[in-house]
Structure 1
Amino acid sequence: MKILGIIGGVGPESTIEYYRTIIALYRERTGDGSYPQFLINSIDLNKVREFVIANELQRLIETVVEEIEKLAGAGADFGLIAANTPHLVFEQIAERSSIPLISIVEATCGAAKVEKLKKLALFGTKFTMTGEFYPKVFSREGIALVQPDHADQEYIHDKYMNELVVGNFLLETRAGLLAVVDRLKAKIDIDGVILAGTELPLILREPEHHGVPFLNTTAIHCQAAVTEMLSVPA
């Protein structure tokens, strides 16, 4: 079995979900009662967040690559970053990594293509919602991405950074996020919502809302990781 290395801690709550999900998927796929071996390097969320806020992307690249190399040195055959926002610079990180990396964006785009979804709302941090890294990938497949309006973006970002990342999942916040989904469905008739923040599936746990499916980027990323773990080495 190939050994997976995970850059976690960005944030901690979703890293726990990655751990649980990978184990469950692996056991479901193998059916032999065994457990997978994989590595987690939990890094400092605050450092990553500061680099992104300050637009110090070169420092972000250097930091994440350095931490990936620790995983490679510990025996990881391939890796992933258990967060969406650092994928702002995924291509640059992947170029410098000594092990292959699985992109959460590419994996999610593949899932949307399978489901034949053509117009998707993008929820996440403001850096993800306004960034080009999701549209760049999805446009190749003819899939349009829709941003919430400015006020809703501010709401989602605030709740994400100040509640969800620290493990505070409130019923009123869940209701507020679902209200944004309803507004987008009524206004633009979206086909679905990309939960492009790995803590979002921890508060929006249902697969859909009023007929609008949710693309759980954490689960999709984990599926891709387990598939690679069980693939035959080249």
Structure 2
Amino acid sequence: MTETPKIDKTAIRHASTVIVLRDRATNPRVLMGQRGAKAAFMPNKFVFPGGAVDAGDADIALAEPINPHCTQHLLQETDSDRTHALGVAAIRELWEETGLVLGTKGTWTTDAPDDWQGFAATHHLPDASALQFVFRAITPPGRPRRFDARFFLIDADALQGNIDDFSNASDELSHLQWIALEDVRKFDLPFITEVVLAEVSGRTKETAPPKSVPMFLNSEEESLFLRLSGASPLDQ
């Protein structure tokens, strides 16, 4: 059995990325935008919405959590349960970068933090139940920034409001657009995005969460391709 290599976790930030899929039965398309030319991480590349987990994400209440099946996979190859914060980060980053709402109708019972004021003003509560954990990747050593990124797939039907309205988006991603899966590789994509897209392409007709989740683990010693499945060691 291959021993999992140790990684320098102090240099790696946990992150959530959201793959939004629409028209999956007819003309599957994914939502992507372009990072700025001066961005420290993946400049000019077309990427999915996403970003690092913030310290306050663990304190934001969810109307519904990530489903138990995906939670079991999220607890693999980790030293603590970050499932809640990862779900919150996915919803927050999707809102900040696209202006789209993954939530359920409701009123906040406490004052929303500054970075949630706009979301709360839509009269929705963040809801992580539609998120499906489909991929995980750790940025290789030597990059200006390193992330332990969990990729979540959602169907566009889970979003509230007009899914073509990006008027509430920040300027972090430009050229936000729905791109047909058959055309997406014509764009300037990071390598890992191409790998994830191959996984997504195989799931357009599959609506249930995956039975196992692929993971690229990059350390100073070696790179491994793992599959996350089964019971979490945190439960043992």
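Readers should treat all values here as calculations from the given coordinates under stated rules, not as data from a laboratory. For clarity, every value in this text was computed on a predicted model and none was experimentally measured. Cβ atoms are built from the backbone, for glycine too; each structure is taken alone.
With distance in nm of label points 7 Å out along Cα→Cβ at positions 27 and 179 derived from the coordinates and found to be 4.0, which of 1, 2 does the value describe? Before the final figure, lay out each step's value.
Details: 1: 4.0; 2: 1.7.
Label of the originating structure: 1.
Determine which structure produced the value 21, 15, 14 for semi-axes √(5λ) of the Cα gyration tensor in Å, for residues 147-202 alone, calculated from the coordinates; the candidates are 1, 2.
2
1, 2: which one has distance in nm of label points 7 Å out along Cα→Cβ at positions 115 and 195, as calculated, at 1.0? Of the options listed, only 1 reproduces it. Once mean projected area of the Cα convex hull in nm², for residues 19-122 alone is computed for every structure in 1, 2, the highest value turns out to be that of 2. Can you spot which of 1, 2 the value 2.6 was calculated from, given it is distance in nm of label points 7 Å out along Cα→Cβ at positions 91 and 139? Only structure 2 yields this read-out. Once mean count of other Cβ atoms within 10 Å over residues 43-50 is computed for every structure in 1, 2, the highest value turns out to be that of 2. Source structure of the calculated read-out (helix-only ellipticity at 222 nm (-39500 (n - 2.57) for each DSSP H run of 4 or more, over all residues; to 500), -4500) within 1, 2: 2. Looking at structures 1, 2, which one was distance in nm of label points 7 Å out along Cα→Cβ at positions 35 and 67 calculated from, given that it came out as 3.0? The structure behind it is 2. Calculating relative contact order in percent (Cα under 8 Å, 6 or more apart) for structures 1, 2 picks out 2 as the one with the greatest value.
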